[in-house]
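Listed after this line are the structures, all set down as structure tokens.
FYI, it's all coordinate maths here, none of it is from the lab. Since this is a predicted model, take the numbers as computed values, not measurements. Cβ atoms are built from the backbone, for glycine too; each structure is taken alone.
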Structure I
């Protein structure tokens with residue numbers, strides 16, 4: 001298994017990856033549970049940071065702009081895109097559970113909680129159940 005902390009050492013600005021083994025390693029990593037969890041967390045965390053900065057900017061500039069409508073549309077996109085990653089985590093697979101154990105439990109737990117809250121609001125309870133099951137594993141860490 002590729003070390004998630006070293007994966008970005010494979011990328012050098014301005015250099016194209018031509019080594020087939022490296023390409024296969026990257027593809028394998030991106031299809032694995034660590035990348036799926038990482039993408040899920042990063043999408044939601046970056047979304048939260050972006051909206052904090054946007055709120056601050058809009059309070060200063062006071063443009064004629066409907067922030068709540070924009071935030072609602074962005075949340076729809078981000079949470080559904082992040083769902084595309086997290087739904088592939090299968091707690092019956094040893095590698096998927098091990099991937100969960102590699103993440104900061106507090107960060108992962110809170111991110112799962114934000115997702116559960118979002119999907120509860122739009123009544124996507126099957127998604128909530130899947131997220132809750134993962135959150136229960138994280139809680140035990």
Structure II
């Protein structure tokens with residue numbers, strides 16, 4: 001199969017990389033196979049469109065990623081094929097301010113709902129206090 005001159009130039013300069021590999025290198029997913037599964041499920045999109053795991057991404061691409069109840073809207077700044085530290089991974093993309101604010105809001109709501117939830121099984125001391133309170137005249 002012959003490659004076009006543009007593909008050859010992009011390969012030589014290293015300005016494109018597979019989406020699943022980029023998501024793995026940017027530490028959105030622990031493994032490339034998890035990244036590929038998320039892409040196939042439509043949880044990761046490029047420029048708002050569903051793509052395949054082999055879709056090349058390049059600087060300037062807009063990628064949206066959903067994991068559980070969190071969502072990121074990011075712009076690819078650099079491509080990386082190797083997974084590095086979290087600090088290095090953070091240099092590969094820039095998150096939009098709206099996305100960061102929405103994730104922070106969701107985090108606060110989740111922590112607030114957790115605080116309201118039942119604290120767990122009562123201790124023996126708690127049960128005795130409750131019995132004493134209920135048995136008072």
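For the reader, a short list of remarks on this structure follows.
- Relative contact order in percent (Cα under 8 Å, 6 or more apart) from the coordinates reads 24; which among I, II: I
- Test item: helix-only ellipticity at 222 nm (-39500 (n - 2.57) for each DSSP H run of 4 or more, over all residues; to 500) calculated as -24000, pick one of I, II: I
- Taking FRET efficiency 1/(1 + (r/R0)^6) of positions 73 and 121 (r between Cβ atoms, R0 = 30 Å, to 0.05) as the criterion, the highest value among I, II goes to I.
- Structure from which 5.6 was derived, distance in nm of label points 7 Å out along Cα→Cβ at positions 25 and 129, options I, II: II
- Source structure of the calculated read-out (Rg and Dmax of the Cα atoms in Å, 23.1, 91) within I, II: II.
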